[in-house]
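Peer 1: Okay, got some structures for you below.
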Structure I
Amino acid sequence: MQTKKIFFTLTLMAMTLVASAADKPKTDMKTFIDNLMAKMTLQEKIGQLNLPVTGDIVTGQAKSSNVAEQIRQGQVGGLFNLKGAERIREVQKVAVEQSRLGIPLIFGMDVIHGYETVFPIPFTLSWSWDMDAIRNSARIAAVEASADGICWTFSPMLDIARDPRWGRMAEGGGEDPYLGSAIARAMVEGYQGTDLKANNTVMACVKHFALYGAPDAGRDYNTVDMSHWRMFNAYMPPYKAAIDAGAGSVMTSFNVVDGVPATGNRWLMTDVLRNMWHFDGMVVTDYTAISEMIAHGMGDLQQVSALAINAGTDMDMVAEGFLGTLEKSLNEGKVTRESIDLACRRILEAKYKLGLFDDPYRYCDVKRAKKDIYTPEHRAEARRIAAETFVLLKNDGQLLPLKRQGKIALVGPLANTRANMPGTWSVAADFNNYKSLYESMKDAVGNKAEVVYAKGSNLMYDATMEANSTMFGREIRDNRNAKVILDEALQTVAGVDVIVAAVGESSEMTGESSSRSNLELPDAQRDLLTALKKTGKPIVLVYFAGRTTVMTWETENFPSILNVGFGGSEAGDAICDVLFGDKVPSGKLTASMPKNMGQIPIYYNHLPTGRPLPEGKWFTKFRSNYLDVDNDPLYPFGYGMSYSTFAYGQPALSSTVMDLANGSLTITVPVTNTGSYDADEIVQLYVRDLVGSVSRPVKELKGFSRISLKKGETRNVTFTLKPDDLKFYNQQLEYKCEPGDYEVMVGPNSRDLQTLKFTLQ
């Protein structure tokens, strides 16, 4: 008995020592910040909450700029979108050596999908379904950004988007919360690594919290209104996944939630984010989000600033509402000193976690900037990843891959533009370093074939609309007469063997403030394709877009369509890798593609109706359907072709019963590469809860596996399901699974599935 007692005592002591060791970093941080804050004035604390834009600071000007004077006065906590290690070092020096307490600044940037090595836009990147690739793209972005002075990225954007009219679909992972959550974890892990104090990691910022991807009418910044039940089941999971993965910061969204702007929404920022999800990092607003609450009708700048700090928002981006009003609000009893102190503490903790108090210049190594940015290794990885994102939508007659022979015409407004290749939100990109598709195609064929080029058309006939779609130095307008441009193209293609048409959206037709009411191919490009079709030449469409578009006409009229999204800095070479068969297309859609605008919003995991349309039927009176189009998408979620073909055998369940307490079951399906190419396939698993306390979706993604198969090879792909995988938020917002009957489905996309049943009990 005595031995057991001694053993218990020793075990307890050991556990205490381990716990103490684990808690020591937090204790050290608290002690340090307690001591620092004890020295800070109220004005200096409020100054930490201020995040201004840098303006036009360049090397040698930091000492005399207005922002620099604010820094000296302790009125700035950080800066964003300042590029260059030397400039950042100069500004940091002002903070550290010329302000009263020498508190370092935090430097952020919109590093959305790479730094100077640019990866596919997030929506395109999601088509890879490759979490290792996504994680590595974020890792490389962190290495490059941190080498150039940046320690904080305003990424990942995790807004679920089911309405492609919304332009910022380009920045997210599509329509599905399960896949979006996997992407969230991969991005945070890539950015932050295992040690935020390492000088090649950056702090992630989860955005936009919350529901920004569901605006009425798909119009950016517009009202969002949905039930709590819907938001927690369909929209919140990716945000929470990123928080659980350890993301250091969160950015507020522009929209209202339950009628209150997110930035001033205490239920969202404190009740959900802090109390329910236990987030302990800092919250920053989006650009001028505090002052924008005035237009929402929430009061004047003082009132909305108080609303934001009381809600749990810590840092004010650009609006300077905190800087200009919080002291007055404190004196009037509208905010508390505790709320200001807490916000200041969270910002100082972020700086501490980044190691800025240990070495304020740890991210300002000019030598790193010269050797770690846009390296051959990074470019090769960006090219490899881009090639596995592209989605082959159609390939009648195996027109693709192209042969390196004969004469190839490359035509279209997007065929010979460097600036539009990286896609939207590539703020650190150097367009001069990147190839256009035309340049890449000439390199790809060498002396084995001839490539000729003609523009063929502008993006659209309306010059003003095109100007609005090609901003930020990405203009490609040809001011010649439209008939002249078209006739030139028709002459160019007269003697060729095949036409490759590079059409679709320019990079800035998607992204922020780029909502579209019509998602069909713009008029000038449609006329170009109509004219090219009349030539009788075989035509391959290389389709650029940052969202899902309406491609019904293109599908009906052209044999081969390669959907390339926006592939980043190495897109031109990556596209050619796939066009000429050096790589086999393997990407699959992460958002359903509508047949027409009237189907929007369309998504695979919708709820059933009380009057469902019978399978394979259309039109049926008094059923949920349209008069003029069927209910199905043009291309379903998860769809994508290959140069090879795959056969799915009969799936098998390890059991037809799963124990609710701690059970599990496996689903195994044999997949065979039946084609002539070694290729990758993305196997997908879906589940349906047949009877629930609330209506449940017709199917939900619950697993996926990207596999490589040699031609003729068969592999058994196995998924494991556990009760946790079946949990959802019920009407009381309890996160739980319910006993009963389920369907489990496996296949190459959300439409073409084989179904089995099991019972959870």
Structure II
Amino acid sequence: MPTDFWGMLEAEEAQRKEKERNFLHQNFRQDFLNAVYHKPRKFLGDVYQTSQMPNGEETLVLPVSYDGDLICCPEPLEFIAAFSNSTGNIWESQAIMRDLIAGEKTFGSVVFQRLHLQQAPKDGIWFNSSKNGVNLRPGLLEEGEGNAYSPVVMGDLAVHGVVVGRTGSGKSVFLNNLIFNMLTEYAPWELDLYLADFKKVELSRYMSAGADYHTPHLKTCAATSEIRYVITMLRHLVNCMQARQDLFTRLGLQKISEFRDKYGVVLPRVVLLIDEFQQMFQEATNAESREIAGLLTSMIKLGRATGFHLLFASQEMSGALTGSSLANFKIRFALPCDSSISVGILGNSMAANLERGHVLVNTESGKAEDNKQYRVPFIRDDEEDIRQAYFYKTLAELVKQEEQYQYKKSKTFYQEDEQRDISELTQVLERIKPIKARELQSKPSYYDIITLGYGVVYSEKKYDLETCYIERGRNRNTLALCLDTDDLGYVQKLLALNAAHSSFADMTQNFYYDLHPILSGKYKIEDDIPDVQKFDSSDQFNALKLEYYNRMAVKESCSAPDIPSFFNDYVSKLSDYTGNKDFQRIKLAAERSFADVPVEDLLRVCQELEEAQGGNVFPMTYPATHYYYAHYYYPIVEGTPSVPWEKIFEPRNYWISGLEYIEADPKKWLYPILRNGMSVNMYLLLFSSSEEIKLSDYVSRCEYLFVSGNMEDIYRKCGMTFTKKSRSSIVIDFKIKSLNTERAFKKYKIKANHFEVPALDFDKILS
């Protein structure tokens, strides 16, 4: 090997880097804008349109005018219901549409924004219209005749596109070029941008561009491998497409450009860009993959007419886009990649020998003779002060421009590892407390309302917090099964915060059975519920049993015709429940003491008897109190003949942490309480980190289920849909069984106590 071989390689690499540095995006963009404004003929049809002068001559004009008002059409999904009562007649639908635009007919809070475009934006931004499509500008065309800045158009002829490139090929730089050029060429009312990034790092720059702002064009940016969020986003997009198609059909139109021509309003085109597209299917279960494929098929079919465009990027496309599916993606971008991938995308292997910083483009579904090569400009964002980077400074300018025109667009962002502090939830719970109180007062069938956290779903709401009504009835308990004790502790804290900020917190008693040795070191429930009563042994369940027996005996005896009969029935029922027959003394005392006492005097007599006993609790005080409220107080106060059990029994929450550590056979005592406890205001919350418990027995007796982790078998036993998660996932799954509703929410950030299981140091011992 020649001695200068390595030196030659280093020289070539240095030359390549220098070439890359010299072809910066800011220079490319400046040259492009100079060409646009000084050589307009080269951009006829691309940017400029012809216009007829009064003297009959033709002139070139920009398609976007900044000397008047512009009406922006909201997404038809928001107002398509306004046509629901129409006969389907085209003329009637057209009249409704014109009334909506003019503001003479309203539908809910839907507003057709009117922008006063009196001043053109700075630096040559937002100069083009998306009426006929969206220009993708890969860079500088190196071969072929015509305009070196010639774009690749996503429009009626070529609707969707794919990008492939091996690791290190410059795919991220290329995607940022495409996005950046779209952001600067089209105003946010011309383009809605949806981004999904399964690498979780590349596209998030558009969410928070080095500051507290978000790119104006974005509808969402999902920096996540959480497949459920992406699926709900796809569902939303399909619903939007179907609403657009429905609207166009009602109006007798074929496509989005006709809608704009006829009504003079701007309905934006939509671009969905998914980076690491292949990863989406790898992260998904089989069921999720089938749903994704179905949603994408709908989008591919409806995209041309409705103005929706898909742009997918990946290292390779095998198994995801093949055959007929790939045929719908006429626009093909190939960066340096393996020969087989190049052949699959372009129809030839030319991309295998492609120099980094270049891309081959094909807009004819892979016909080799139609390949074009572009040089891709380099976007730098690595300056020490990020706010001084060209990339971010430009994004900041876009934000200011949006504010100048007072354009409003709903935006939502999802980062997998982004956690809000738990203090935010505490504030939310405190603010909604009176609302929950009113809601529960009007719906006595519900015990409480809990707030879970931000859902793992696409939503255009700013505060999209998952909530759940805890319903009364048989088997209405909560079970949390998380093999990770951090997750289990988090669920406990979440529910404890809800209990502490409940509308009925002052009248609710909490009892905590601390049986989990690891969890007890990590989470202290008394930090959130100061007056909680704690027990540390399964031997202390007697109080729970006795309370349940008492309440059930009262409930089942309250229909007795008089007070002595009530006490007689009560004692008999209590004897049956407890197996203790030594209640005759109590029974006889009740017959003597309450023989002729009217209901309204029952509590007074109990008090007198209690004082006569030297201040000790008289055995009849407990049932007498409930009988009094059931037969006298509430019928008078509320005028209802029925017994309001939810008010007669004070609410009690029983927390059992470490279900797997219950020593006694739960079938004999716990299962009946789980089945009937809620009917007498006894709500049980069970927590376990073991899959070894008799899971099916507990699942059948619990209405509300919390599960986390990657144990598919546990999800199956709980009747829940399993979704793969990353090792660092902060997502908890939740199910309401009777509604067959499954939700997922992100954990808030909390400061948990550090606790480790002691371990033997064998090196030290055996040495």
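Values quoted throughout were computed directly from the atomic coordinates according to the rules given, and no laboratory measurement underlies them. Quick caveat: nothing in here was measured; it's all calculated off a predicted structure. Cβ atoms are built from the backbone, for glycine too; each structure is taken alone.
Peer 1: Of the structures labelled I, II, which one yields 1.7 when distance in nm of label points 7 Å out along Cα→Cβ at positions 221 and 253 is computed from its coordinates? Could the numbers behind the result be given before it?
Peer 2: Numbers: I: 1.7; II: 3.1.
The read-out comes from structure I.
Peer 1: Looking at FRET efficiency 1/(1 + (r/R0)^6) of positions 389 and 653 (r between Cβ atoms, R0 = 30 Å, to 0.05), point out which structure of I, II has the largest value.
Peer 2: I
Peer 1: So, one more: Looking just at percent of Cα pairs over 49 Å apart, which of the labels I, II belongs to the structure with the highest value?
Peer 2: II
Peer 1: Of the structures labelled I, II, which one yields -9000 when helix-only ellipticity at 222 nm (-39500 (n - 2.57) for each DSSP H run of 4 or more, over all residues; to 500) is computed from its coordinates?
Peer 2: The correct label is I.
Peer 1: A further question follows. Name the one structure among I, II that FRET efficiency 1/(1 + (r/R0)^6) of positions 317 and 741 (r between Cβ atoms, R0 = 35 Å, to 0.05) of 0.50 was derived from.
Peer 2: Going label by label, the one that fits is II.
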